[in-house]
Structure I
C-alpha cells in the first residue's frame with residue numbers, strides 16, 4: 001500500500017473548465033499529489049501504458065484515475081474497459097466523474113470495473129463542493145501497489 005501523497009492522479013477530462021475546477025478544489029481539500037491531465041481517452045491510455053508520446057515514461061508512482069465518460073477519440077467506457085482488461089492497469093482505482101446520472105450508465109461503469117461513480121453537478125457551487133468532498137475522500141483512501 002502507498003501513502004496517498006505518492007500517488008499520481010490521472011485526470012482524463014476533455015473540458016478544460018471542468019479540469020481546472022476539479023484541480024482547484026482537490027488542492028483546496030489539501031490534495032498535493034501530482035496531477036497529469038489527458039484531454040481524450042487515447043491520451044489517457046497512452047499515459048497509462050507508456051505508449052505514443054509517453055513511450056519514454058517509466059510508469060511513475062501508483063496511480064488513481066479520475067475519468068470523464070464523454071471524451072473524444074476514445075470515450076471513458078473504452079478507457080475503463082482497456083484498463084480493467086490489462087494485467088498492468090486492472091488494479092488502478094478508477095473514479096468516474098461525469099454529468100450522466102442515467103442508471104444504465106452507472107451500472108455499465110461498475111460492471112466494467114470502476115470503483116466509484118460521481119455525477120458532476122451542473123451548478124458551479126455544487127460542483128465545487130462535490131470536488132472538495134472527493135478531495136477529502138482521497139485523503140483517506142488506500143491505493144494498491146500497481147501490477
Structure II
C-alpha cells in the first residue's frame with residue numbers, strides 16, 4: 001500500500017528518479033507500466049500479479065478494446081529495481097510516453113505509485129479541480 005501524497009522530484013543525468021522513502025518502504029522491486037491519462041504506474045510485484053489476474057478474467061474474445069488495453073499495458077511493462085539510494089531508472093521509452101524529461105511529480109495512489117511529468121500533472125490537476133463537484137456527483141461515495 002502506497003498511501004497517498006504528491007512529491008516533486010527530478011530525473012538525474014542517467015534518467016534515475018529518487019523515490020520518496022515513505023513510498024518505497026514496502027518494496028525495492030517494481031513493475032513500471034503505462035498508466036492512465038499519460039502517466040506511468042509503479043506496482044509492487046504482488047500488485048502487478050493481482051492486476052494481471054483481473055486482466056486474465058476479462059472477456060476478450062470479441063472485445064477489441066479489452067485486447068488493445070491488455071496489449072498496451074503488458075507490452076510496455078518493465079521490472080525496475082530501486083538502487084541502494086532508492087533511485088529507479090525511468091526507461092527512455094516509458095519516459096517518452098509520459099512526457100517525462102526532467103521534472104517528475106510522484107503521486108501515491110494506494111496500491112500503486114504514479115509518475116507524472118510535472119507539467120502534465122499540473123494541467124491534469126487543474127482540470128480535475130475545476131470539475132471536482134461534477135465528478136463527485138457521478139460517483140457514489
Q) Can you tell which of I, II yields 31 when relative contact order in percent (Cα under 8 Å, 6 or more apart) is derived from it? A) I
Q: Check the numbers for distance in nm of label points 7 Å out along Cα→Cβ at positions 41 and 89 across I, II and tell me which is largest.
A: II
Q: Have a look at I, II and say which one yields 59 for percent of Cα pairs over 13 Å apart, for residues 33-80 alone, as calculated.
A: II
Q: For percent of Cα pairs over 14 Å apart, for residues 65-112 alone, find whichever of I, II sits highest and give me its label.
A: II
Q. Of structures I, II, which gives 14.4 when mean count of other Cβ atoms within 10 Å over residues 73-80 is computed from the coordinates?
A. II
Q: Could you tell me which structure in I, II was used to calculate Cα extents along the principal axes in Å as 39, 32, 26?
A: I
Q | Answer label among I, II for the case where distance in nm of label points 7 Å out along Cα→Cβ at positions 57 and 105, calculated from the coordinates, equals 2.6 | A | I
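Bear in mind that the values in this text are calculations on the coordinates, not laboratory data. Predicted, not measured: the structure shown is a model, and the values here were computed from it. Cβ atoms are built from the backbone, for glycine too; each structure is taken alone.
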